Structure I
Amino acid sequence: MKAVVFDLDNTLFDHTGSATLGLRGWVTELGVTPTDELVAEWFVIEDRVYPRWLSGELTHQGQRRARLHEFLPLIGRPVPPTEAAQDEFFEGYLRHYRDRWIAYPDARPALEVARGNGWRIGVLTNGSTVQQNAKLEAIGLAELVDVVCTSESLGVSKPDPLAYQRVCEALGCEPADVLMIGDNLELDVLAAQAAGLAARHLDRAAGTVLTELL
């Protein structure tokens, strides 16, 4: 191997944990009790709406507005009447989310192992360029990453083979010399292998840690 590519959300960055705490803080601020059922529904809505941005059906702000349209009725709140007001309202959640951004404990050690192996390090993520780079900066990992490729910057998203090929090109490596690691079996392993990379699945539910996969 000459390089390793990591997924970001729920691989290096604890999106689920950060979003859960952020949502609980936000709805509490709105005077609503943050039940487990409400948190679960937030993620159901995110999983349903976010792909509409990746497919080009919605803008990044548009998918945030769409999530509000589905979520606010669940907490008895009206949807703000204008897009500008919706964006301002969603910023309340984002503020709580950003305040709770955190890396997994095994993230930095894994990047340091990769560095020690002499590998170049990339991140391939289905997300917005500004936000994903901000996450890496906030959790203290940006300095260890050589290349960050987002679906927004590439113009394609995982599982499109071009996404994996382009991150390899950015790293200056052939796909056969690159290892992909991520939490999503379909996007980070099977599709990466189909594009010619080696790949390993980070199964956190089974207790797998990143350093075991390098």
Structure II
Amino acid sequence: MLEILDVALGDERTPVLPPFSAVLPDDAPAFASAEGERGPMLASLIAAGRLLPDRGTVLLDGVADLAAVRRAVALVDTPVVSEAPASLPVAAVVREELRFAGLPSGRRSIAEALDPFGLLAWLRRPIGDLLPDDRLRLLLGLAAMRPGVRALVLTAPERHGGRAEGWTVLAHEYAERGMPVLVLGGAAAVEALPASAGATITTAGASR
């Protein structure tokens, strides 16, 4: 279980990231919003152990071990950090992800990685041309291939358009495969999710 407990960045009176909490169980997805324009990105970095908060803590299986969190949690499509430029060919994105996973990254390996997603025809097309659901399914799938990764943090999927149902379904699909996903989005996107999403939904410090 991944627990992000009252983490915050910056001065308490004018924080860069106001206090933020979320819980990702081992067998279900979770959806959470963070305040501010950069809130989802900063919260994602903290949740994945890439950024140390000024206050609060991140626990993995009840233990505060930043190195263990970094090994176990992969960032997916996080702006500035892991978001591929829109003009980058799909093949180049896949090649980089295969290298991250320590896997062969030649032409044949790239094609084999794309085939299960039905995206071979997009091999040379820019990643920005993919439909939102196809983009997220591909990036989640590639990140899940990394050795030692136990959970995924998907950042602000709503920024690519599409419907919230798309990334909600994807998060559930990966949780069912044993790879839980924490979706960190903007407040409007996450608050619009119905309680029937079937997972923990955290908005502005409240859970439902």
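Just a few scattered comments:
- Once mean count of other Cβ atoms within 10 Å over residues 71-78 is evaluated on every structure in I, II, the highest one turns out to be II.
- Each of I, II could give semi-axes √(5λ) of the Cα gyration tensor in Å, but the derived value 32, 18, 15 comes from I.
- Winner on distance in nm of label points 7 Å out along Cα→Cβ at positions 15 and 167 once structures I, II are ranked, highest first: II
- For 37 (percent of Cα pairs over 23 Å apart, for residues 47-126 alone, calculated) the corresponding structure among I, II: II
- When Cα Rg over 2.2 N^0.38 Å, for residues 103-142 alone is calculated for each of structures I, II, structure I comes out greatest.
- If helix-only ellipticity at 222 nm (-39500 (n - 2.57) for each DSSP H run of 4 or more, over all residues; to 500) is computed and equals -9000, the structure in I, II: II
Any read-out appearing in this document is the output of simple, stated calculations on the displayed coordinates, not a laboratory observation. Everything numeric here is computed off the predicted structure, so don't read it as measured data. Cβ atoms are built from the backbone, for glycine too; each structure is taken alone.
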